[in-house]
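K.L.:
Please go over the structures that come below.
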Structure P
Amino acid sequence: MRATVFLGGGRITGALVAGLQLAKYDKPIVVHDRNPSKLRQLKKQYGIDVESDLRRAVERAGLLIIAVRPDSVSGLLREIARFETENPRRPLTLVSLAAGIPLSKLRARLLSSARCARAMPSPVSRSGRGLTALTFGRAFPRSAKREVKALFEKVGGALEIPESQFDAFTVTYSSSHGYHALAALAASAQKLGLNRKTALTAAAHALADGIVSWRESRIPLDRLIHEAATPGGIAWATMNAMDSSGYKRSIQRGLQAGITRARKNAQQA
């Protein structure tokens, strides 16, 4: 049986492998990385196959997942293209997780027969509650598309979107927003006198439980905001002060900085 092969043994690979194992994924998983210590750690932690030789890893792949830093993608794809030229075989199905690198750049580094897709999975995938955006190249076969979707649906939701929306999705969906907001809200609560444990509990409820309630109830967000923040009340005063201090502008500036970084990644490829 052909394997699902990850090229790159970093954090997102670890999160996806953990989520796939939690979901009892039944296909072989192989990870390649140039760092032997990463491979030893992954093998010890997850019991998966590891492969230090790039050529052998590629030869085992039914589905090849590029999980390296954006500035390493170009060189890696050139090596893969050379292997494919020297030893032609079935068309290669490749999924890149590299933020900002467009499909056109991926195809330019590979053989014309290669089938390319992009995926942007969340580290939350390790718990089975992830979310992955997907976009596919031209003429990507339906059967291969089903295989890619099925893989990421094992670790959470999978959403197919146009590639033109990929950078905006990438800067918006990150679980870092939730962690950052949790840390900031809890730290402010501690300054008001709550101990750290109570502050984190209260802040986590405000963020996580409130959002879960919105997702499960299907009540419009505006209505819930109005319900939670009665005009003239404490929550209303709190939100107004946050907005007056530039809360929404800060978020917009942060997202725009992420878009700028994604565009720099594309230029490096």
Structure Q
Amino acid sequence: MHVEAASKLYVEEHGDGDPLLLIEGLGQAMWAWREQVPVFARQFRAITFDTRGTGRSPVPERLYSIADLAEDAAGILAGRTAHVVALSMGGYVALTLALGRPELVRSLVLVGTGAGGPDRVPRQPHVRKVFADAHGLPLEEYGRRTMPFTFAPGWAEDNPERFEEILAARLEHPTSYETIEVHATACYGFYAEGCEVERIEAPSLVVHGERDLIVPVENGRMLAERLPNADYVELAGRGHNVPLEDPETFNGLVLDFLSRTERS
């Protein structure tokens, strides 16, 4: 394992082989990839990091945008061309990176994400209300109330031990409300501007859970249609955070896609 600070961010690198950068979602740190790193590091140089304000990375004193987070990713790569696997807000970062620094992106795996713009489909009002009502509660209680909505309906109840493991990982270095709000503001800026994904030439795999309550599945369908060189996989009965909810299926899809990409 190689650990370093890139632009003061906490970064870990595991394994050898071609670089594979993993970018997590809003408010998440590298714990979001706990089911991926041990698997991907067998074949790739798996690079994870704590997004600004999360985990062991510092909390900045100013607002920042998705474009700023894309520059963080570019700094971590330090000129290396990488496969990029990204979830939710991480997908916005990865798309922005692929547009601005295409020489750094060999391929994209985009899960539970979209391209923003006027056609974006927002989450349902009852889901927004759950997050709004929980805002300001102790962080463990906030996680218990909101995190079930990041999985398929009923998954948390059916998998209580897994849920507790994920919640514990999330709370080891908890994300503050300040950072959650800044991340949300960055996402809304991305939604308003939209992303010219039609200009992205990198081969892409778009994966979306059919029961996604956070980024409704219509967003993934539209993203795959707009990307020039994309495969699309929709997982029936799965929710937003597919990498944690169904890691075996997700990891298999990613490794198969990367194998095909490396051969081409």
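K.L.:
Out of P, Q, which has the highest value for mean count of other Cβ atoms within 10 Å over residues 84-91?
P.N.:
Comparing P, Q by mean count of other Cβ atoms within 10 Å over residues 84-91, the maximum is at Q.
K.L.:
Supply the structure label, taken from P, Q, corresponding to helix-only ellipticity at 222 nm (-39500 (n - 2.57) for each DSSP H run of 4 or more, over all residues; to 500) with the calculated value -12500.
P.N.:
Q
K.L.:
May I pose another question? Please state which of the structures P, Q yields 0.00 when FRET efficiency 1/(1 + (r/R0)^6) of positions 92 and 188 (r between Cβ atoms, R0 = 25 Å, to 0.05) is computed from it.
P.N.:
Of the options listed, only P reproduces it.
K.L.:
Comparing relative contact order in percent (Cα under 8 Å, 6 or more apart) across P, Q, which is largest?
P.N.:
If we compare relative contact order in percent (Cα under 8 Å, 6 or more apart) over P, Q, the biggest value is for Q.
K.L.:
One of P, Q was used to compute FRET efficiency 1/(1 + (r/R0)^6) of positions 148 and 212 (r between Cβ atoms, R0 = 25 Å, to 0.05), and the result was 1.00. Which label is that?
P.N.:
Q
K.L.:
Using mean count of other Cβ atoms within 10 Å over residues 116-123 as the calculated read-out, with 14.6 as its value, let me know the right label among P, Q.
P.N.:
This figure was derived from Q.
K.L.:
To test your reading of the models, identify which of P, Q gives 47, 38, 36 for Cα extents along the principal axes in Å when calculated.
P.N.:
Of the structures listed, the value fits Q.
K.L.:
Just checking, which of P, Q has the largest value of distance in nm of label points 7 Å out along Cα→Cβ at positions 36 and 236?
P.N.:
Answer by largest value of distance in nm of label points 7 Å out along Cα→Cβ at positions 36 and 236: P.
Coordinate-derived values only; no laboratory data. Since the model is a prediction, treat every value here as computed from it, not as a measurement. Cβ atoms are built from the backbone, for glycine too; each structure is taken alone.
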